[in-house]
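Given below, in the form of C-alpha cells, are the structures.
No lab work stands behind these numbers, since they all come straight from the coordinates. Treat the numbers as computed from the prediction; the structure is a model and nothing was measured. Cβ atoms are built from the backbone, for glycine too; each structure is taken alone.
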Structure I
Amino acid sequence: MGEELALINQIDITLTEYRGKPTKKEEDRITDRIYPSGYDVRLSNRSRQTFEDLELTYTVYYGEQDYLKEERKTKELKGKMKFPVLAPLRSDTLQTEPVPIVSGKLDPVIVQERRRLQDGTEIVESRVAEPGGRRKDQLIGCEVRLLLDGKVVKRVSTGDLTFARKKLEGVVEDK
C-alpha cells in the first residue's frame, strides 16, 4: 500500500503529441503524406526515492477518413512500455508506437466527350467519370495506465476519449 501511495502522489505523467517527418506516397490517382504520430509519455519523479521497473500500458485513439466520405472511423493502438529506473527528482520520456496519420488527395477522373449540337457544330465537354476527394486522419487522444504488480494505480488521458470509446463500441451513429 505504501509503494502504491508513493507512486500515485510522487510520479507525474505528462502526455504530449508528437508528429514525425512525413513520407510521400503516390499511386494511381492518390497522393498521400503519411505522418508517424503518437504521444511522448513523460514520467517525473518528484520524490527522493528511486522507482524501478515501472510498467505502463497505453491506448492511442485515432480517426481514419476515407477520400470520399467525411466521417472518420475511430481506431485504437494498444501498447506497453517499461521504465527500468526512474531516479529521484528526475524525468524520463518514452514514445508510444506511432500510428500512420494520412493527409492525402484522390484526383478525380475527368473524361472529354464530343457532342454534336443541333446546328451541326461539334463541341467537347468535360465530365467527371469518377469523383475525387481529400483524406485527413487525426489523433484523437491517448490514455496511459501506470501499473504496480499488474494493478492500475494511476491513469492519465488527453483528448476526447469518451467520444472515441463510444465510436469504437458502435454507440455513436455515423451520419
Structure II
Amino acid sequence: MTAGQMWLRYVPGLAAGIGCAAIVATSPPPRRITCTVLATLFGLVCMEAEYWIAAGFPTSEIPFFVGAVAITLAALAIGPVGTLTLGLTGLLFFAYVNLRYGAPYIMDYTMPVLYALLIAFSRRALNWLRPGVLDVGWPETISVVVLQVLAAWRTTDLGKWGWIAGTHWH
C-alpha cells in the first residue's frame, strides 16, 4: 500500500468529524436534535465507507447498516424520547463494540460523541434536568471520556493500532 492509498483510509473519518461538527455547531436551537440525528446518519455512512476502504465492504454489513439507518429515522419520527433512546442505544453499542473488539477506526471515537450529544439535547428538550453532576452535559461528557480512554486501552491491548500505519490487523 502506498502512502497516498494509506491516507485514503482517513478521508471518511475526517469528513465525518468535520462534517458532523459543522452540522451540530451550526444548527439552530429549535432544530438541534434533528440536525444531530442527521449528523449521526452522515456518520454511519462515513463509518461504512471507512470500513470499506480499510478491509473491503462485506455483504454481511448491509443488514446492520440498513437496520441502523431505519432505527435512526424511526427515532427521529418518534421525537425527543426516541432520540434519547437512540442516543443511549448508540452509546451502549459503541461501548460494547469498542471494548470487545478494540477501536482502530476514527469513527469508533467520533460516533459516541454524537450519541452523547443526542442524549444531552434530548434530555434538555424533555426537561430532564437535575442539578449537580446529573445536569445536562455532565453524565454524557463523563461517559464519553471514560469510553474513549477504555477504547484506546483495549485497542492497544489487542494490538489493533496497525491499521493507522497501513497494515491489516486481522
Checklist entry - Just checking, which of I, II has the largest value of mean count of other Cβ atoms within 10 Å over residues 52-59? => result I
Item to check | Structure from which -25000 was derived, helix-only ellipticity at 222 nm (-39500 (n - 2.57) for each DSSP H run of 4 or more, over all residues; to 500), options I, II | outcome: II
Item to check | Label whose coordinates, when Cα extents along the principal axes in Å is calculated, return 51, 29, 28 (choices I, II) | outcome: II
Checklist outcome for this item: Structures I, II compared on mean count of other Cβ atoms within 10 Å over residues 84-91: the greatest is II
Next on the checklist: Using distance in nm of label points 7 Å out along Cα→Cβ at positions 100 and 148 for the comparison, can you identify which of I, II gives the largest number?
Outcome noted: I
